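What follows is a set of structures to go through.
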Structure 1
Amino acid sequence: MIAVGLIVGAGGLYLVLAGIGVVAPPGPVHAPGFIVVCAGLAFLGGGGSVAIRGLAGATDRQAELPAETPRAIVALSALCGIVAFAPLAIIATWIALGSGERAFSGSGAMLFGPLSEMAGRAMFGVGALIAWLALAGFVHASAKKLRAGAPRTALGARKFKS
């Protein structure tokens, strides 16, 4: 898991660097640089999350990190999840609302041929809304999980360690 996470993260870092113009992109770019950066951040965060799970000793079948995982590592894992998820919402929002023409094509799922630009934008708008709501839920659940693990003082206040 560690190796796979590092490879995926390295690919994401490459896209981030290509998006800001430090390295050459892998091919023709049909989107603004910030969209390429967002795509790279999604891979970087996802790869980081997988690598952290491997370092923490989590297996593929475990939904959570092991209980003995240090809080800083749990927080870093949550941050990687946010870094992986937020760019997907940003990209979907840009496709739905950004300026310029959009062309939507594909096969299989589009039973009636290519979608019109408005129908495609509407579909991505619904996807963006779902992604933003899911991101908010993920952030809330992560914050709740981190707060729950903090020891309490004698007065009941949470005591956070650095």
Structure 2
Amino acid sequence: MNNSGDPTGRNDPTDTADATLSTDGERPVLRFERVLAKPPEAVWHAITDREELGAWFPCEVIADAWEPGARISFPFPGTDMTLTGVVLEAEAPRVLAYTWGEETLRFHLTPEPGGRTRLVFTDETPPGIAARNAAGWQICLGHLAGESIATDAWKGHFDRYTAAFEPALGPQQGPPNGS
């Protein structure tokens, strides 16, 4: 089964802020596609530099190196939660993939006219947290794109994704305890 439709019901192919869901593989995959105003080298820096990651990623990112096999830790400020991961693929400034706890995140960067970058971001996720992750990544990628986002926007995204994903994936969990 592949549900590649827009969960908001807006079938505008130029509106790429929302996640699409694929259930064709072993685990669900969330996919986001955005065109960012910076060239691939600058976007690569934003997805690999610890300080720049702090502006948009949902936790700290501490990587030994951005090369296959390197270890990564992801401490969540204000909590006792720290995820770990491993770099799976790193080809600057095109592809970065790593595990994030039990998920696999992948960033694919393609140059676009005008010095811009097409970012395709995927999250291979456990089924029960797909809506939560889609809502969170939508906010995070919005920050990466330089968008101003209302502090309560997460809940609306989560509700839409829950309604869209539950028929294929079953009940969806909200934020982790303490969030």
Structure 3
Amino acid sequence: MRVYVPLTLPGLAEAYRTGELGAGPFVAYAVTPGLREWYVSDDIEELEYAALGRAALASLRLLAADPGAPRRRVVVAADVPDRAVSADPDRGLDPAALGEVRVSGPVALSRAASVHVDAADARSDVTAAADALPAADGGDDDAQFVVDGAEDHELLWFATQEIPNLVGRED
């Protein structure tokens, strides 16, 4: 199963250093029955893009919790055995948990298929979105508009061989 693991650039650097995306269990995003029902599509590429978007939002939450991290969202796409992934059926249709899965054990970075990172020009919008996230979570529509602005930036695709370059320039 393809999962999308939300990280920050320091988190990616740590994964590169240790060779693991996470020790497990940890939260990732994938095409779940709830995401399929919510998105109303049978196109697997569209569904995977939606799961990637959910992971990008989770990466934004990680940035909001770590003011010292460079303001670029990071998502690693990795292939893991189906048996290592579970979705909570009670939260399957909860809008806050769409596509959310729990990966039960460690995932070697070698299982990564690609890395997705904001371009440098997204930095100011991602910074504003991370700052606005608490107010948006509290129901502030203006803050939600700012958070949604980060989604206007497509994450760039990188091959896993490019990880050393990505973590070497955490500016």
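Just so you know, all these numbers are worked out from the coordinates, no wet-lab data involved. Everything numeric in this text was worked out from a predicted model, so none of it was measured. Cβ atoms are built from the backbone, for glycine too; each structure is taken alone.
Tabulated data for the structure shown
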read-out: Structure with the greatest value (metric mean count of other Cβ atoms within 10 Å over residues 39-46, set 1, 2, 3); value: 1
read-out: helix-only ellipticity at 222 nm (-39500 (n - 2.57) for each DSSP H run of 4 or more, over all residues; to 500) from the coordinates reads -12500; which among 1, 2, 3; value: 3
